[in-house]
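See the structures that follow.
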Structure I
Amino acid sequence: MQDIVFLPKGRSYEPFTTSNVIAEGALIQHHTVTRLIQKHEADFREFGILRFKVEVIKGRGQPEKSYHLNEPQATLLLTYLKNTEPVRRFKKELVRQFYAMREYIQELNSPTWKETRSIGKEVRKKETDCIREFVVYAEAQGSQNAQRYYTSFTRLADKTAGISDRDTASVIQLNTLLLVENLIAQEIQSGIQRAEPYRDIYTACRARLGSFAQLVGTSPAQSKDALPIR
């Protein structure tokens, strides 16, 4: 099953699910779920702020509330639903994912995570120094947009490590990122030492990261993010 428990953006660590997710997972109409929430609104507010987002439904144009429910609120809502097979199946998955999310949040607050993130910043500085040297090198060869390589190499690193946000990445992802950024730095340094064209250095780096991504089971950068900059 797809992800049904989420973390808010930023550093707020109260996981939530939504009324849309519950409706889809339990195979019931969304308006049935929202009516239940509105009918028992006082009950839900006993377990925290009852948050919602107004969304426009395509094809209908009528705004609709999508409620964001914390774990106690989501659990309460499921007790108000009929105990059908889809509802029971969804309940079990919701329990699993809330539990997994709590473990993930504990990891983000652990000394191991903080130490790994700190080491990662040191490695990132080393990589940035290499990219800075690469930018100067590319400009000397006629590149008009070499400054974009800062963003391009960062995207390559994140995608190869399977990361969308470094501040919420797992310890495993951060350790993978350490290896990736070291590979980028090594490839840049060796390419410059061999006096290779800057585009060839970037292409070789992308190819090496693609092979690495296959080994660790992540997704290498694709399309325009992987193209050499002129």
Structure II
Amino acid sequence: MPTAERSIRPKPKTAAERRERLGRILAGLDQLYPNVTCALHHDNAWQLLVATILSAQCTDERVNKVTPGLFAKYPTVRDMAAASIDELAHEVRSTGFFNNKAKSIQGAARRLLAEFDGEVPRDMDSLLTVPGAARKTANVVLGTAFGIASGVVVDTHVQRITNRLGLTKHQDPRKIEQDLMKLLPRDRWIQFSHQIIHFGRGICAARKPRCAQCPLHEDCHASDKQF
């Protein structure tokens, strides 16, 4: 790649310059991933909740291999609530931490039946009372299943890349989310996370970022850029 194409813009100093830089980053993500959505396969909010619980410390690819058989065996919330916990743990074993995940999934099913008529609630406060649904999981479900921008999903990709891009200086996911909620227009909260997650898998990989192919490189000041 020619040297001119590898030039890096100076770090923005004014609010106007920071807004312009953010606009370029969002435009670059739109160019790369104009119609991206959640990588976890699901048919409804309940299936997405289960898949997101299973995705902790596990790849989406692995979860997508497990959930078809899981939902075929336990097709409804009531079926999952009544399942043998040992059999349920066996079904999700390959996702790791299977005993805890099985307990969370069954606990979530029983909570939905007891408090929400078997339906996944559509607000953050209610979702956070469901076993296995911490804030990241709740944001995934509300944003993807219901189109509700309750916050910004912060997974390991979002944590790493927003630091690389200088959109936050924090490592704590809650503080990162607060920074991004202040920085991003609300109508970008859902899409931004999906885009960054795909960006982290396809271009800005943790071990070997593909900086030469990155349309955001002119606005990235990461110390470990590679060309």
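A value of 122 for volume of the Cα convex hull per residue in Å³, calculated from one of I, II, originates in structure II.
I, II: which one has relative contact order in percent (Cα under 8 Å, 6 or more apart), as calculated, at 22?
Derived from the structure labelled II.
Computing helix-only ellipticity at 222 nm (-39500 (n - 2.57) for each DSSP H run of 4 or more, over all residues; to 500) across structures I, II gives -20000 for structure I. Taking distance in nm of label points 7 Å out along Cα→Cβ at positions 51 and 195 as the criterion, the top-ranked structure out of I, II is I, with the highest value.
Name the one structure among I, II that distance in nm of label points 7 Å out along Cα→Cβ at positions 35 and 139 of 2.6 was derived from. It traces back to II.
Only the coordinates and a few stated rules stand behind these numbers; no lab work does. The structure presented is a predicted model; accordingly, all values stated were derived computationally and were not measured. Cβ atoms are built from the backbone, for glycine too; each structure is taken alone.
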